[in-house]
Structure P
Amino acid sequence: MKYLVALIIAVLVSLCVPAHAGKAIDYTQLSAVKRLRAEKRYDEALQKLEALAAKADEASVNYTYLSQAIDIAVDSLKNADRALALAASLKDPTLRDFEKLRVLADFQRHDEALAFMRDKDIAAWPVRVRGQAHGILAAIYHEKKDAAAELAQWQLAADEPGAEIVVRGRALRESGVLFQKQGNTAKAEEQYRKALQVTSSNYSWRVECLVALSRLLVEQQRAKEAVKAFDGTDFTKVTSITSHGNLIEAYARALLAAGKKIRAIETFDQLLALDLPASWKDRINKELDQMAEEF
């Protein structure tokens, strides 16, 4: 009897496998792809991903495989034609359009990308890629020195409810910079403050927004607000030396502008304790010497 039960189970399992094939991501195979990429066996990795994508019934699973394949074609093989061919093979037509835009932008074929997007409606694309698409277009307009179009795209990226944290944060930072260049400091401040609310994690764009906000407030003689902007910031969690240094220097300057000279000098000393370029340290030391003379 137990053999009959085992046989029935085996038959059922064999019947169930095809029913689910192509409907779930095969992480074992993706791990194999990762190893091939680490070994620089890019063609083999691409072949494996294309085979997995061909078997995928669901568009989202198909996209998971082919988006990685496109990354390999762009970043490792530097092959635009192959990347575009992979993009064209995506099952979802909107994701197909997004990936074509991404590839054209990656290969700096900006005019071609803008022409391609002329009749496309990003609002009809999947939520997961809308913010990225606006960010890509913003970067293209930046290269073409069209500040108005660039700002419009960054604003759309920032307002996309499904945009990733990094995409939304960067969009707000870039918007703030562009508004500030226009002389619209109120709008710039708004964008920087919104960016700081996106996350408390120390992404580079967030550090840059905090530094920019503090400088803007100091320039407007709102030094106490500039100091307050740093409340809750854990400086030790900023791992990039440059970002860490910029953050501490901005805080020291805010303290100095607020009349807190002792705390400012102590903060400058913390800056000098970092492994900074000699030119940076020399500049700070000269300022400290000048402050000492004024005391």
Structure Q
Amino acid sequence: MAVLNFDIKSITLPSGEEGKAVFLTGSIDASTNQAFEKRLTDILSSGTKHVLLVLTNVKYINSTGLGTIVKCVDTFREKSGDIKLVGVPTKVIALFEMLGLLALFETYETIDAAVASYTKKKKDEKAAAAPTVKFPIQFRHPVTGMGLNVSQPGRFKDPRSGDYFSVDASGTIEFYEMGKVRMSEVKLPAQFDLAAALAPLASGLCQACGLPNALSSNLQAALARVSSAIQAKATDSSEMCQVILVADPEKLQVGIVNYGNGLNLRGDDPVLRELSKMVSEAKHQPLPTRGHLLTLVVRK
């Protein structure tokens, strides 16, 4: 059974208002999620509206835990407060990025940086891409059928269903329902055959989400190509890959995080061009903490 320990300390914000730094150690999953949510709810009920959630020592967060963080951030913001994330482990950053949730949170490497953020706007925000369709746009929720109106690209919450969704500059809309996500993760040596090692996990997630098993089969060739590329570039025999598999009723994603040289690819690398022809989407990026993330997506 997973364990989640709390160490809560008072902090003083630049305004003089009191906040709380919540240091977590352990895992946020089905067995600890209720206690986790209660602690945050109790803090808000006591009158504290600003929380720094320190995740440095969190080993694992499942989809239930992610959903609770999203829910609590939203609850605090509704009360004119906020929850800011501190020391987020690289693999959790990668998961947020894969799920399109990273923009919903403010993340900082240190408590001092998070506290300082209350007195200034983030300077490193990148300008949003110019829209290629005319906003505002109107559309209907795919499940409830209720109308929604969006004035600009971004990530939003439907106040009626509670679902989060994103709209990009081209007008593409993607809904994210936390309760329908299934995840798995594994740590593998860079020299392993990723395709063979991940096949059972991919197949199991497809079955759990009602996806055709052909999707996991479609990933095999792409994973084999990735594996050979990592093996060729890895310079350290002890180099490892953290692999995160995420499935929902529409798609299967595999995110590979590497901290060494194995995934240090250029934007025009031939491997990336090959992968883009083998899967629905192939995306490579350096992570804001350290390491590289390669995400492969196959859609039904």
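Assuming 1.13 is Rg/Rh (Cα atoms, Kirkwood Rh) as calculated from a single structure, say which of P, Q it is.
Working: P: 1.13; Q: 0.97.
Attributed to the structure labelled P.
When mean count of other Cβ atoms within 10 Å over residues 36-43 is compared over structures P, Q, which one is greatest? Display every interim value, and only then the final one.
Values: P: 13.9; Q: 17.1.
Largest value of mean count of other Cβ atoms within 10 Å over residues 36-43: Q.
Tell me which structure, out of P, Q, gives 4.5 once distance in nm of label points 7 Å out along Cα→Cβ at positions 108 and 260 is calculated.
Details: P: 4.5; Q: 3.5.
The correct label is P.
Taking relative contact order in percent (Cα under 8 Å, 6 or more apart) from the coordinates of each of P, Q, which one would give 7? Provide the component values of the computation, followed by the final result.
Details: P: 7; Q: 12.
Checking each candidate, the match is P.
Out of P, Q, choose the structure whose coordinates give helix-only ellipticity at 222 nm (-39500 (n - 2.57) for each DSSP H run of 4 or more, over all residues; to 500) equal to -24000 when calculated.
Structure of origin is P.
Computed from the coordinates by the stated procedures, all read-outs in this text should not be read as laboratory data. For clarity, every value in this text was computed on a predicted model and none was experimentally measured. Cβ atoms are built from the backbone, for glycine too; each structure is taken alone.
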